[in-house]
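Engineer: Multiple structures follow.
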Structure I
Amino acid sequence: MEEVPFEVTPETVVEDMSDVKEQRSIVPASSNVKVRVSKAASMSSKDKDIKSLKLELRIADGIEVTDKETGEVKLAYVNKPLFTGIMDLVYWGDTSVKGRAEKNWWKNKQHLVGFKKFCLALDLDVKEIKVNDEFYAELIGKELLVDIQHEEETAPDASGDRVKLGTFRERLRNFKKAE
């Protein structure tokens, strides 16, 4: 008898999934939302030529939303996680990458603006930041304010050009000190 490299299970027929669509709810665009850092790490771009903070931020006090049926304003999204993207808190970029050294955005250190605002919002000394495990541990539990914007998601097509997908994600900007 031949041995099979997997467990044999009874067959299950999956229902028609033609009309199944992903349902994602995104947080409404908002300003000055208080968030708390719950996880901190680093992430790198696919080519390892960009490093940025990878944060999970939890909404501390909620966001005011209006109930469509009653017109009542209530707080929602308390403790909902938000995540930074690769370009939100860049702290290092390899300027030797072809074409990057000539671009003013890299030359004038514009890639560091979001990271600097984040550090200032947490009263960190921006003259010398060392991004390491100790730095990540220091961030946990800190609170700050952010603006939440919506940004259309993109993906590369067959030719490598980025195309819009028609779906949106939260984009965190304008890190400010929590009062």
Structure II
Amino acid sequence: MDRKDLTLVIMFAVINFVFAALIGQVPRLITNIPGIGYIFNIFYSITITVALLFYEGRRWRFLMQAILFGFLTLFLAATPIALISKISLILNALVLDVVFNSFYNYFNKGNKLLWWIILGQVYYWFTDSFWLVLVNSMFYPWEGVIATWYIVMPFILPIMVIEAIAGGYIGYQIYQRVKKV
């Protein structure tokens, strides 16, 4: 990995961390509704889209970004148990990195990167909560984890998918403009 890629990984992880610290946790703090912070996923989706497009299908950059973001957000939670919730983040990033980056060249040759990134974003945000429930149910009482998921996710999941599509599109447009400079 060269300096440019390392700089991009650090930059995007820090941008997502700053957003998580300043805005991402506010809805939960105000309402105390688990999962309500997902309504701001469009901003994460935009930064993840731009990052993936800058990585140009090279493996392990997005995974490294997710690991760094996970470690940075541990400081927000300030509890050792918060490490468990980062496992789902890393697993989701690993699958996205391995599977979707495998198809980058195919979509790039056909000038269909917009479809690649939208499919990737929809996958990432659609499965994010499933990974979270899977991992958390191994460490917490499963009744509470699944009950919370069933209460919140039917309302939030459609919003997350719409935000993934919109964030993918907006991020793609931003990338196209930055790439020209």
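Engineer: By the measure distance in nm of label points 7 Å out along Cα→Cβ at positions 57 and 129, tell me the structure among I, II with the highest figure.
Structural biologist: II
Engineer: State the single structure among I, II that was used to calculate FRET efficiency 1/(1 + (r/R0)^6) of positions 9 and 73 (r between Cβ atoms, R0 = 35 Å, to 0.05), giving 0.10.
Structural biologist: I
Engineer: Which one of I, II has helix-only ellipticity at 222 nm (-39500 (n - 2.57) for each DSSP H run of 4 or more, over all residues; to 500), as calculated from the coordinates, equal to -2500? Intermediate values should be presented prior to the final figure.
Structural biologist: Details: I: -2500; II: -26500.
The read-out comes from structure I.
Engineer: Follow-up. When Cα extents along the principal axes in Å is calculated, the result is 68, 54, 35; to which of the structures I, II does this value belong?
Structural biologist: I
Engineer: Going by relative contact order in percent (Cα under 8 Å, 6 or more apart), which of structures I, II comes out largest? It would help to have the intermediate numbers written out before the result.
Structural biologist: Numbers: I: 23; II: 31.
Top value of relative contact order in percent (Cα under 8 Å, 6 or more apart) goes to structure II.
Engineer: Still on this structure: Of the structures labelled I, II, one was used to calculate distance in nm of label points 7 Å out along Cα→Cβ at positions 25 and 137, giving 3.8. Name it.
Structural biologist: I
Values quoted throughout were computed directly from the atomic coordinates according to the rules given, and no laboratory measurement underlies them. Since this is a predicted model, take the numbers as computed values, not measurements. Cβ atoms are built from the backbone, for glycine too; each structure is taken alone.
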